[in-house]
Structures are given as C-alpha cells and as structure tokens.
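J.: Some structures are shown below for you to check.
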Structure P
Amino acid sequence: MIDAEQIKTLFGDLLDEIGDEGLRGKVVETWLLGCNEGGWKDIGSLRAMPFTLLTDCRGIGFVEHTLAVTRGALGLLEAQSESYETMPYPVDRDRLIAGGLLHDVGKLLEIEQDGSGGYRKSHHGRCARHPISGTALAARVGLPLEIQNTIACHAKEGEGRPRVVETILIHQADFATFDPLTMLAAGTLITGE
C-alpha cells in the first residue's frame, strides 16, 4: 500500500515549495485517495506507468510527466515575472504547484495494469476521462475550487471554459510535453536536418 511518506518522496522539493501546509497535505491526500481507488499498490508501479495511452511515451512515465509539467508551469511564471515590469494578473504560486502536481491525478483511475506487463484504459477511464475523475478526487478531499478548475480544465474539457490563470500555465506546460511526442509518432515533428 502506498503511504503519505512515499508520495512526499515522489514529489519532494516541489511539494515542499507549497507554503500552505494544509494545501500541501490535501495534495498528498488526493494522491493517496487516487492510488487507493485505482488499485496502485507500490511506488514502482507508479513510476513505470506511462503518462498517456494515446501515443508512444518514449519511456517517459507518469511521475516524470507530472514533475515536468509542474516545473514547466513554474518556468512560464518565472519568465513572465522576470520579463514584465508589472504582472498584469496575479498568479498564486501555491495553487500553481498544487495544480501541476494534481492535473493528471485522475489517471490513477483512468489507467490500469493489464496483467501482462502493460497498461490499458480501465472501466473507470472508459466512463470518465481523468480531468473529471481527478476533479472528483480533489473535491472529496476539500481542495479549493480554483485547483479543481485546473484539474477539470487543463485538457480538452477546458476548451472555451472560464479558467484560472494557473490552469492556463499548466495547460501550456502539459501540451508542451505531449504534442512533440504525438508529432514524433505521426512523423510531423521536425527534429533536425
């Protein structure tokens, strides 16, 4: 059974950057709820899980993707903060980190091991995509609506919907990690001469 200390180890430095201790605890609680309900029993299986079933992940796992998206969103915030004389909108750094760490938490319910060393979409995943199931998990632990907005609206479900600024930064970082892989698989990514 995966426990809180293991989740804290997975996301260590980033989790520690969330200044609000209550929010930090709810991020861990959401991950634990997802692991429990999704049947994930050990950290090794989480590390091995692909971050998507939609394309060849080229060995990039779910945890690595989550870290890359969170760091990418922070990089976008940093670039704007350092470049703009005055930020035109407030960005809540705690919510940005929490949203980044949780944006795909619903995949713990959407993806399952297939019993042959691979992964497949679960029954839960066929019924509700990860933005929906992840939002439900976040609501159950009492995460703020702004973080629920990030989970619900970070993917295609959020197109044309009102979004908090943290959702936009996470969305951009998420697709910056996904689109190159889908283009690589389709032969449309220009990689050099």
Structure Q
Amino acid sequence: MDMLQTIALSAGLAWASGLRLYLVVFLAGLLSTLGYLQLPETLSVLQNPLVIGVAGLMAFAELIADKIPAFDSLWDSFQTFIRIPAGALLAAFAMGEVDPAWAVAAGLIGGTITAGTHFAKAGSRLAINTSPEPFSNWVASFGEEGMVLGGLWAMLASPLVFLGLLVVFLVLVGWLLRRFWSLISRLIRRPSRPSA
C-alpha cells in the first residue's frame, strides 16, 4: 500500500466513523476478509469473525436507532464517547508499522476528523428533530449511510479524489459547526421577556 492509499485509508476510516462507526468496522473487516480491501497488519483484528459479527449486530442496531426521531439524538450523545476515540484509533492503526510519532499524529488528526463529522451529524440531526414529521429524519439517516458507502468506495477506487472530497466536506463541516455555535450563542444571550 503506497502512502497516498495509507493516508486515504486513515482519513477515510476516521471520517466515516463519525457517521457510522459500527458499519465502518463491519465493512472494513468483511471487505478485508473477502480480499477487496488491503488492511495493514495493525488492523488485522477487524477480520476476526467475532469483531465482524459484533460490529454487524451493532450496525443493525444503529440502523434502527437512527431512524427514530429524538432517540437518534440520544444515541448520538452516547456515541460521542465511542465514535471519537474509535475513529482516532482506527486512523492511527491504519498507518501500519510506522514510527510511533506518525501513528500518534494520525490518531490526533483522525480524532479531530471524527469529532467534526460526528458533531456536524449530531447537530444537524438535532435540528431535523424539531420537525414534527419523521420523513426528514429518515431521509437524513439514509443519506448518511449512503455517504459512508460512497465515501468508502471513493477511498478504495481513487484515494486522491476521496481526499479532495474530504477537504471540501471538512470545510463545509467547519462552516456548519460555526453556524450552529452562532445559533446556540444567540439563543443563550437572548433576554427572556417577562410574562405579563
């Protein structure tokens, strides 16, 4: 695996983990077992049938949980403590047998990518949950799953294109998070009107 593919694998696993961690682990393990994805030795544990099975079960649970308005935000809140560290570890281990400084750097960058993706997802889903109908929630959920599948395909098919799209995505996430923060700040600073 050349350096461009390694960087794309590291960044791609981190990015996708912010959206659907269990699906990413399941697909990476399954595709590697079937010979469609070359994982470094440091990630060979993902090929273990137990890991694939548990990740598949959790991916199915998340598939259901993510379609239920309001519960999906509760799920995302809990997943904050799982997705971000897992994304950082996947990014670090995806670098393979390298100088530990490179692995730590990849973990730090990967954790940041995972956090940005996760908080953009969680924030947008929180905003969508204010809508009384469930359809926008379902569309967003299926859209996220499509993004993960499309992103992983792009990562494998053309690492350079994937990295370019990732940069565009991260710029949009930065803009989106800034807008969310601005909205929250205004809501906090807005004086409450005294009741008559």
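Laboratory data are not the source of any read-out in this text; all were calculated from the coordinates shown. If you're wondering where the values come from, they're calculated on a predicted model, not measured in any experiment. Cβ atoms are built from the backbone, for glycine too; each structure is taken alone.
J.: Could you tell me which structure in P, Q was used to calculate distance in nm of label points 7 Å out along Cα→Cβ at positions 112 and 184 as 3.0?
T.: Working: P: 3.0; Q: 1.9.
Of the options listed, only P reproduces it.
J.: Of structures P, Q, which gives 4.8 when distance in nm of label points 7 Å out along Cα→Cβ at positions 88 and 120 is computed from the coordinates?
T.: Here the read-out was taken from P.
J.: Relative contact order in percent (Cα under 8 Å, 6 or more apart) was computed and gave 29; which structure, P, Q, did it come from? List each step's numbers first, then the result.
T.: On the way: P: 23; Q: 29.
Answer for the origin of the read-out: Q.
J.: Follow-up question, since we're still on this one. If Cα Rg over 2.2 N^0.38 Å, for residues 64-103 alone comes out at 1.67 when worked out from the coordinates, which of P, Q was used?
T.: Numbers: P: 1.20; Q: 1.67.
Here the read-out was taken from Q.
J.: Let me ask something else about it. Just checking, which of P, Q has the largest value of distance in nm of label points 7 Å out along Cα→Cβ at positions 80 and 128?
T.: Numbers: P: 3.0; Q: 1.9.
Biggest value here belongs to P.
J.: One of P, Q was used to compute Rg and Dmax of the Cα atoms in Å, and the result was 16.4, 55. Which label is that?
T.: On the way: P: 16.4, 55; Q: 18.0, 70.
Among P, Q, the structure yielding 16.4, 55 for Rg and Dmax of the Cα atoms in Å is P.
J.: Thinking only about distance in nm of label points 7 Å out along Cα→Cβ at positions 96 and 136, which of P, Q has the largest value? Don't skip to the answer; put the middle values down first.
T.: Values: P: 3.1; Q: 4.6.
When distance in nm of label points 7 Å out along Cα→Cβ at positions 96 and 136 is computed for each of P, Q, structure Q gives the biggest number.
J.: If distance in nm of label points 7 Å out along Cα→Cβ at positions 40 and 72 computes to 1.8, which of P, Q did it come from? Please report the intermediate quantities before stating the final value.
T.: Numbers: P: 1.8; Q: 3.4.
So the calculation was done on P.
J.: If helix-only ellipticity at 222 nm (-39500 (n - 2.57) for each DSSP H run of 4 or more, over all residues; to 500) is calculated from each of P, Q, which structure is the one that comes out at -19500?
T.: Values: P: -19500; Q: -28000.
The value was obtained from structure P.
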